[in-house]
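Just so you know, all these numbers are worked out from the coordinates, no wet-lab data involved. Note that this is a predicted model, so its numbers are computed, not measured. Cβ atoms are built from the backbone, for glycine too; each structure is taken alone.
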Structure P
Amino acid sequence: DIKNLFYINNHPNKEIEVHPFLYKSLKDAYKYMIESDGKYNLFAGELYYYWVRVLELGYADPLDNPLELNIILSRLDDYKNGKYDLIFNDDNNGVTFYVEKNYDIELIEINLQFLGQAYVIDEIKDYLISMGQSKGMVYSTYYSFFCYFR
């Protein structure tokens, strides 16, 4: 079996030995999430997919049905309450996606893509502000970053 993020997400509460590169990536991302107080959230995979759908052409206005977004957002900080977490075992590169008994993790997913893109967007934003830009939007889809200015 390939022990990747998909595998970890689908085997909660089981320690999974992963490749050293994935182990280090997850541990670094987790540390960054904790240091940013959740601003960059390792568990925000479903939020990422929600915004991909919203930004695609022809998708309905998210304000017409905010329920899905509100549910996702309400669960993102549950790791702070011990509802779910990522536990690391340095002895064997083991990762456990801990989920509290009876907690519904349907809208929670470990995903590094959202974290990486959020970091790059933040860097672009800081650079643009330092250059005097004060109005506009920076966003990404898949592997592209876009800036709109007013």
Structure Q
Amino acid sequence: MRVRVGDVRLYFDVAGMELVPDGSIMRERPIVVCLHGGPGFDHSTLKPLLGSLEDEAQLIFLDHRGQGRSDESTPSRWTLDTWIDDVAAFCDVLGIERPIILGQSFGGMVGLGVAIRYPELPARLVVSSSLARFRVERALAMFEELG
């Protein structure tokens, strides 16, 4: 599915139900917004890893702007700030309140940014195999030193 978020249509896929029957009532499950690594990847890398959680939560797999099945975007819009704002706007457009945000690798950097810029948005944050920051100069110096 795609949803318009500002100037772009973002692709997302859903696994699991938000509401499940529990006797005579419907019980709400947590919503997990899953942010993939990259840039250059899409949500398909996360689905096999997280699919078994759909019995416990509703999983929403989001392809970042310019990635996967989301609309292409100009490189000038490929910034951490833009991707952070996209996640918040995506949740707003779909009426997702207080989701668990799960970010893997680059998605973890986006998730950290969401939690900092929009602290009222995530109920929880899960970060996997990510960096808090990436220093290009330091990495280049290390590669040069190591050969």
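What the table shows:
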{"item": "Read-out distance in nm of label points 7 Å out along Cα→Cβ at positions 41 and 97, computed value 3.3, structure in P, Q", "result": "Q"}
{"item": "Top of P, Q by FRET efficiency 1/(1 + (r/R0)^6) of positions 1 and 129 (r between Cβ atoms, R0 = 41 Å, to 0.05), largest first", "result": "Q"}
{"item": "Origin of the derived value 10.1 (mean projected area of the Cα convex hull in nm²; candidates P, Q)", "result": "Q"}
{"item": "Comparison of P, Q - label where relative contact order in percent (Cα under 8 Å, 6 or more apart) is highest", "result": "P"}
{"item": "Which entry (P, Q) yields the derived value -8500 for helix-only ellipticity at 222 nm (-39500 (n - 2.57) for each DSSP H run of 4 or more, over all residues; to 500)", "result": "Q"}
{"item": "Structures P, Q, by distance in nm of label points 7 Å out along Cα→Cβ at positions 81 and 113: label with the highest value", "result": "P"}
{"item": "For FRET efficiency 1/(1 + (r/R0)^6) of positions 25 and 137 (r between Cβ atoms, R0 = 35 Å, to 0.05) computed as 0.05, the structure of P, Q it came from", "result": "Q"}
